[in-house]
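Presented below are the structures under discussion, each in the form of C-alpha cells.
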Structure 1
Amino acid sequence: MPIQNTNNIISIKNLIKNFYIGDIEVHALRGIDIDIKKGEFVAIMGTSGSGKTTLLNIIGCLDKPSNGDYFLDGINVKNFSKNQLAQLRNQKLGFVFQTYNLLPRTTALENVELPLLYSNTISHKKRKEKAIKALETVGLADRMYHMPNQLSGGQQQRVAIARALVNNPVIVLADEPTGNLDTRTSFDIMDMLQKLNDKGITIALVTHESDIAEFATRNIKIRDGKIYKEYEVKNRKNANEILAKLPLD
C-alpha cells in the first residue's frame with residue numbers, strides 16, 4: 001500500500017476521468033490537481049456538467065479515476081478494489097448529502113449509529129455512546145429518539161452531519177448540503193459546519209451557489225473538467241453573525 005509523505009488530507013495529481021454514453025466518450029475530468037490540508041474548509045464550485053460531482057465521487061471513493069493519482073490521508077487509492085474502497089470510505093470519510101439520506105423508519109440515534117455497524121471491534125454500548133456524542137455535537141441530543149419525519153429539514157441535515165462525524169473521519173464531504181433548505185436553515189447548517197471547522201475538522205463542500213462558497217476558507221472553481229480558478233476567500237462570511245441579523249419568523 002503506497003504511502004505519500006505529506007501533510008495533505010487530500011492530494012490529487014493529474015486526475016482524469018473518461019466514460020462512455022453509448023458510443024460517445026465523455027471527458028469528465030481533464031487533469032485535475034488539488035491539495036486539501038488538515039483543518040481546511042474548501043468549497044468546490046461549478047455548474048451542472050462541470051465535473052464537480054464526478055470529482056466528489058472520486059474523492060469519496062465512490063468511483064475510480066481513469067488516470068492520475070489520488071492520495072487520501074497519505075494512501076494512494078488508485079488501484080484499490082471496490083471492497084478496499086468501501087473499507088476506506090467507512091474509516092476515513094464522512095458524507096453529508098443534499099437529500100439527507102436518512103432511513104425513514106429508524107430513529108435519529110440509529111441513523112447516526114449506521115456507519116459503526118460495519119466495525120466488529122465496537123460494542124453495542126460503545127456504538128450508542130459515540131452516536132449520542134455526535135448528536136450532542138450538532139445540538140440534537142434531545143431529538144435522538146425522533147424519526148426523520150418528526151424532524152424539520154434542518155434537523156434532518158444535522159442528523160446527517162452527526163452521522164458523518166461518528167467515525168471521526170479525516171474529512172467531511174458535503175454535497176450541496178443546503179440545496180433543499182430555506183435561507184435561514186441554510187445559514188444554520190453553514191454555522192454548524194463553520195463551528196466544526198473551527199474545532200479542526202477538515203471539510204470539502206460541493207456547491208453551485210457562490211454565496212454558500214463564501215463561508216469556506218478556500219474556493220476551487222471547475223469548468224469543463226478543469227480547474228480554472230482557485231483562491232483563498234477574503235472577507236469570509238460568518239454564518240453566526242448573519243443569523244443574528246436575520247429577522248425572526
Structure 2
Amino acid sequence: MSDLEVTPMAESAPVGLSQWQRVANIFSAPSKTFEDIKRGNKSWWLPFVIVALAGYVLFAAVYFKIGMQQTVENQIQLNTKQAEAMAQMPAEQQETQRKWSVYITEGIFVANPILVLIIAAVTALVLWGTINFAFGGRATFGGVFAVWFFAGLPGIIKVLLGTIVIFAGAAPESFNIKNFAPTNLGAFLNPMDTNKALYALATSLDVITIWTLFLMGMGIAIVAGVKRSSGYIAVFGWWAIIVLIGVGIAAVTG
C-alpha cells in the first residue's frame with residue numbers, strides 16, 4: 001500500500017470587505033477598513049455618495065427652516081467690517097449685493113459634491129506627499145484618496161446634529177452656517193461678543209473634526225506602511241498650521 005501524499009492546502013487570500021462593511025467598520029473597527037484599502041480595495045464611491053446626500057439634507061433644512069436670505073444676512077452681521085461697508089452703500093446696491101450673496105451661497109450647496117471632490121484631491125495629494133517623502137511611506141495616491149473619504153464619514157453625524165437643531169426650532173436670526181452644530185466650543189459662545197481670534201480657535205476645537213483627524217492619521221499610516229504616530233503627526237501637523245492661519249486671519253480682520 002503506497003503512502004498517501006498529503007499536500008498542504010494553500011492559504012487563501014483574505015476576502016475583501018464590501019463597501020457597506022467598510023463604511024460600518026469606520027465607526028466600530030476602522031483599522032479593518034484601512035487594511036482593506038491597503039490590500040487594493042480603493043473604491044470610494046459609497047462614502048462620497050453618503051457625504052453628498054448629507055450635504056443636501058443640510059441644504060434642505062437651511063432652505064426651508066432658516067431661509068437663504070436670512071442665512072446670508074446673519075453672515076453679514078457676523079462680519080462687522082462687511083456690515084459697516086454695506087451700510088454705506090446705496091439701498092439699490094445693498095439689495096444687489098445681498099442677492100448675489102444668496103446666489104453664491106445656494107451655488108456652493110448645489111455644487112457641494114464637486115467641491116468635496118476637489119478638496120479631497122488636494123488634501124490627499126498633500127498628505128500623500130507628506131507621508132511618503134517626510135516619513136518614508138509607500139502609500140499610493142489612490143489609497144490616500146480613499147482614506148480621506150472613509151475617514152470623513154463621522155462628518156455626517158455633525159450634519160445630522162445640525163439638521164436636528166434646525167428642525168428643533170433654532171432661531172433663524174442667530175443661525176450661523178459656518179458653525180451649525182453644537183460639536184465645538186465655539187457653538188456655545190456668542191460670536192458677536194467673543195474675540196474673533198478666540199472664537200476661531202474655539203470653533204476649531206471640534207469633536208467631529210478631531211475624530212476625523214485621528215481616523216485619517218490612522219488610515220494614511222496603514223496604507224503607507226509606517227508607524228501610526230507618523231500618520232498622526234502628518235495629519236495633526238497640517239491641521240495645526242491651518243488652525244493657526246485661521247486664527248491669525250481672524251485676529252487681523254476682527
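Brief remarks on what is shown
- When Cα Rg over 2.2 N^0.38 Å, for residues 96-231 alone is computed for each of 1, 2, the largest belongs to: 2
- Among 1, 2, structure where helix-only ellipticity at 222 nm (-39500 (n - 2.57) for each DSSP H run of 4 or more, over all residues; to 500) as derived comes to -21500: 2
- Ranked by FRET efficiency 1/(1 + (r/R0)^6) of positions 136 and 176 (r between Cβ atoms, R0 = 25 Å, to 0.05), structures 1, 2 are led by 1, which has the greatest value.
- Read-out volume of the Cα convex hull per residue in Å³, for residues 48-111 alone, computed value 117, structure in 1, 2: 1
- For 22.8, 106 (Rg and Dmax of the Cα atoms in Å, calculated) the corresponding structure among 1, 2: 2
- Between structures 1, 2, the greatest calculated value of mean count of other Cβ atoms within 10 Å over residues 88-95 is seen in 1.
Computed from the coordinates by the stated procedures, all read-outs in this text should not be read as laboratory data. What you are looking at is a predicted structure, and each value in this text was computed from that prediction instead of being measured. Cβ atoms are built from the backbone, for glycine too; each structure is taken alone.
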